[in-house]
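These are the structures, in structure tokens.
Throughout, read-outs are computed from the coordinates displayed, never taken from laboratory work. Keep in mind the model is a prediction, meaning the values are calculated, not measured.
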Structure P
Amino acid sequence: MCLVALSWQNHPEYPLIIRANRDEFFERPSQKIHQWESGFYGGKDLKSGGTWMGFHPNGRWALLTNYRDFKHPKTAQISRGKLVQDFLENTISPKAYLESVKANQEKYDGFNLLVSDGSEVYYFSNFGKEIVKVAPGIHGLSNGLLDDPWPKVELAKSEIKQKLEESINVDSLLDTLTSKATYPITELPDTGVPKEMEIGLSAQFIRLGDNYGTVSATALTLDKSGEVCMKERSFQPDYSKFTDETCSFQVLKPRI
């Protein structure tokens, strides 16, 4: 994922709401959201393995975004997508898992990682300093640190906040995080890419040339009864059409 807005324990009916965009090279192969053999639901990176976001019927969920800093590149030994997969296929507590990740953080390219067992959410970035317990509320994440006030992150958080005052469902959530508006370079971080690219990447919905852009959008809701609904919208490279994939399931042991 490259842009995420989430509401955590901030709504009386929906303890968790997630809306996310995935930006990627169009030619990179991936599988749409489905149930893995290990039980969790999520898409799959068919090039390096792993996934960018997943939810297990036991209540565990995780997602990641890339951290963009071309001035201080890291040498990847393991695909970042394995971080999400390994957590979802494990029973270790979120904090303990991130402690193990932190101890081996140099093995991965830059990442932001959110993990939860259904009762707590923790966050860690290998460009950050500490493991953070995420407080209830509305949070945003792109390619900086959690809640860094990038323009598109602030817009995403405001959009989710507005949705909390309306009828909530995955279809209406997919109407958010669709802005193609870019921002002046004076309002943007310096992540080490050319200025023109930095401006292009400042949009919520990205298209850079013919090779890279927003390839899919995901909306997820978890209601207080433990019902999860996930909807993934995948876009054609020319954006002439899209396909939707929806899955719903019951959390076996709701912990919220």
Structure Q
Amino acid sequence: MGRLPTDADFPGKVKLSIVPPPAGDSATNVLVLLHGLGDNHESFTNLGKQMKLPETVCISIQGPQNLLGLGGFHWGDDIIFDSTSGGLDADSGFNQTTELLKIIVKETLVGKCEYTLREIVFFGFGQGGMVALNTAVSLHQAAADASSGELGGIISICGALPSEAPASLAPKCKTPVLVCAGSQQSSVTPSSEDKLKHVFEFVETKRYRKHGDSMPSNRDEMMPIMQFLSRRLRSTKGVPAGGVEIG
């Protein structure tokens, strides 16, 4: 278990908000929140406050790239327009932001604040989910063995692995993954589901009854997320002094 991070622990160029655990709780876990394309960190700061996860500090990070001066931000290396729809393509390369998130994980959360990778969970929407998954893959590839690169988990809402990610891994990445998406007209296609299962050892997919890509909007849509977090977030409550929690 690490200590509660502060703004001063992070690289100066990173804009973020830190939501501490509920009063009286220790910061046993870290939930890193990554917004979607064209948004900013404030919406996910509010999400962290609303979730009130026990023994968990929520860190909402803003995408480092400004979106064409429109007030929003993005995670891509570039801005690419989809030739079919005319809209922005979320899959625009994530080399720079993946390296930035790896610095935040390894140098700040692990190096300075003394968390383990297993105590760090990512939650991303759309493009934020894509870069979260890509970061998990990169940490796995850099690890000395498969288990040493395992994060606590990745929750990706309507975001699949980017095209730059490998089509398969051997051994597979052990970080557990939950992907939530619309039943139809989603960027998480059957082929992108297959790719996830060739890269990650543990993949759970939940489909909303509605079509398209959007954040969960009711209790039923949030339930798989809260169940995943209840399995993956650690707790020291009830553990005797000097004891070690297994899991």
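Looking across P, Q, the calculation of mean projected area of the Cα convex hull in nm² that yields 13.4 traces back to Q.
To test your reading of the models, identify which of P, Q gives 24 for relative contact order in percent (Cα under 8 Å, 6 or more apart) when calculated. It was calculated from structure P.
Consider the structures P, Q: one of them gives -7500 for helix-only ellipticity at 222 nm (-39500 (n - 2.57) for each DSSP H run of 4 or more, over all residues; to 500) as calculated from the coordinates. Say which. The read-out comes from structure Q. Upon calculation of semi-axes √(5λ) of the Cα gyration tensor in Å, for residues 106-169 alone from the atomic coordinates, which of the structures P, Q produces 20, 15, 9? Label of the source structure: Q.
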